[in-house]
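Asker: Listed after this line are the structures, all set down as structure tokens.
Readers should treat all values here as calculations from the given coordinates under stated rules, not as data from a laboratory. What you see is a predicted model; the values in this text were computed from it and never measured. Cβ atoms are built from the backbone, for glycine too; each structure is taken alone.
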Structure P
Amino acid sequence: MKTKRDILKEYFVKGAIPTQANFAELIDAAFNVADDGLVKPPNEPLKITAAAPEEGLIQFHRLAPGQGQSQLTWQIKHGSGGKDGFNLVDAGGVTRLFIETGTGNIGIGTDQPGAKLDVRGDARLQLQEEDWKVPTLNDPWVNYSHEYNPAGYFRDSMGMVHLRGLVKKNWTKPEPPRPAFNVDDDDIRGGKMRGGGIRNPLYQDATYQQRLIQWQADKAAWDVEHAVFFGAVSNFTLCQLPPGYRPAYRQLHCVQINPAVAGRVDIDVAGSIVIVVGNGGWVSLDGITFRAAG
């Protein structure tokens, strides 16, 4: 046991005559490079050398409550069971963590890891995953409604990218309004007579007839445009994934599209999410998963 500094100081106060034993205690109280294997060269990290393959390198102690002596809690050894490596051992001498030199295999609860990660005993893995991120959808695409998943993506702790969302094309053009009537609509369309057999004059109004014909043409054109808008979609880039969320190779995924039939969405190496076969009514991104490059 090393002698405390306050005792060593008493050996060398003014007027004292230190003995050979006092000098021996002073020498033993200091580190010795050759004996202790502890070296701190200039501009280099601290070096600790073990004399034997499984000799302890560092021990961690704590003072026991109400006692003057310390208790061993943990120690670091260089190797175990004939294997070279980093060995973290508890106070009872049991290996809790072992990293084997050469293979890099890690053992938890064992000093003989047989794989990159070898866990012995009960295992429970809890990983903190990142939140869903919101992509910027290219016009005219928007989220379908608040009842369904909004478009989103995230990368899990295993490097897998997950997509979600139900999206559609956003139609903003209003339907042409039918020409307004000043009298009962049904009476006019039916050509009914009013009081005394007099036909409603608006029914024979040439201006109204012209407006009605124009409305019918406008409505027919609107119907065609609406049907085309919400019809088939091909090779449209919906949005872009940032670096770190892109695949190493182009991905082809089968998805659900309106009206509940199969479609195709690709994700290329530049992060483009491309609707290859889709429909303007809606396209589902739910369930698309792939491994991120790198």
Structure Q
Amino acid sequence: TIGNAVGYHPNHLIGVAPDAEFVAVRGLGQTGTLFSMMSAMEWMLAPTDLDGSSPRPDLAPDIVTNSWGGAAQNIPFLWYQLRNWRRAGILPVFASGNTGRPGAGVGSVVAPGLYPETITVGASEPDGSRAAFSNRGPSSYARDVKPEVVAPGTNVYSAWTNGTFRDTFVIDGEAYPASGTSMATPHVAGAIALYLQAHPTATYDEVLQALTSTATDPAGRNEDTGYGRVQVDRLVGSVADDARRTDPERVAELLAAWDRAEVFRRDAAASGSAASEGTAAASPSPAGPDRSSRPQPTA
């Protein structure tokens, strides 16, 4: 999942924020207990050495992308950790969760994503509609719709641990679609990273306002897709005077990669013109790279 937030390869455009720095912590372990997850959340507040020494709150991340959920509601310890993240200036981005087909029911969004302290992400189809498995609101805890936004979450092209790039999971020799709110969530985390690059002093409320007001359907907000699908170009908008600008040579490299990009499509892969592990680059747009409106080097 992290590939869709920060991944980069000259022939594979997968990460929304390819130059963002990231740190990972293993929270699920072998058993995936809630307490192991909360320990991981606490570690993010002040990353330490492997032996737990030398805590460094100055190394706490700006954003944490969370492709996990399903914890029981009304657990005060989990809520405290989320509030601690917010107090430390960390933006919690969580998946809304998945329900098996034929579809997710009303009020199915899972904890921690149902809490008001989180930015919650659902999965969208290529046309922007809610994927059938993507959990939806309402949440009795939230002050607004849940999820707030959606992002691409069906057959997502990304990087895998064996060094390939594909849109399927391979488990015991069987291929499964790389689909889910877990695949959608890092897109939004990457988009927020770009926004914070352009607006370094933005608060949680300012980020959320920018995210929702520039999505595809802010006027039609609902409990299925929130304010709509995230639109990164509109989200970043104007660039603040104190923006952390990307080196011009790196901008040129990224634009060259965009111009070389080919769209990965499953029908092409099936016909042999592009393999799941092949060299075709995934386009940031479901419709493919628009050469007339390629990304501009604004930050």
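Asker: To which of P, Q does the computed value 0.00 (FRET efficiency 1/(1 + (r/R0)^6) of positions 91 and 139 (r between Cβ atoms, R0 = 35 Å, to 0.05)) belong? Spell out each step's value before the answer.
Answerer: Working: P: 0.00; Q: 1.00.
Attributed to the structure labelled P.
Asker: Please compute Kirkwood radius over Cα pairs in Å for structures P, Q and give me the label with the greatest value.
Answerer: Ranking P, Q on Kirkwood radius over Cα pairs in Å, first place is P.
Asker: If relative contact order in percent (Cα under 8 Å, 6 or more apart) comes out at 11 when worked out from the coordinates, which of P, Q was used?
Answerer: P
Asker: Also, quick follow-up: Assuming 18.2 is mean count of other Cβ atoms within 10 Å over residues 107-114 as calculated from a single structure, say which of P, Q it is. Present the calculation step by step, with values, prior to reporting the outcome.
Answerer: Details: P: 18.2; Q: 24.1.
Going through each structure in turn, the value belongs to P.
Asker: Work out the source of -8000 here, i.e. which of P, Q gives that when helix-only ellipticity at 222 nm (-39500 (n - 2.57) for each DSSP H run of 4 or more, over all residues; to 500) is computed. Let's see the in-between values first.
Answerer: Values: P: -5000; Q: -8000.
Structure of origin is Q.
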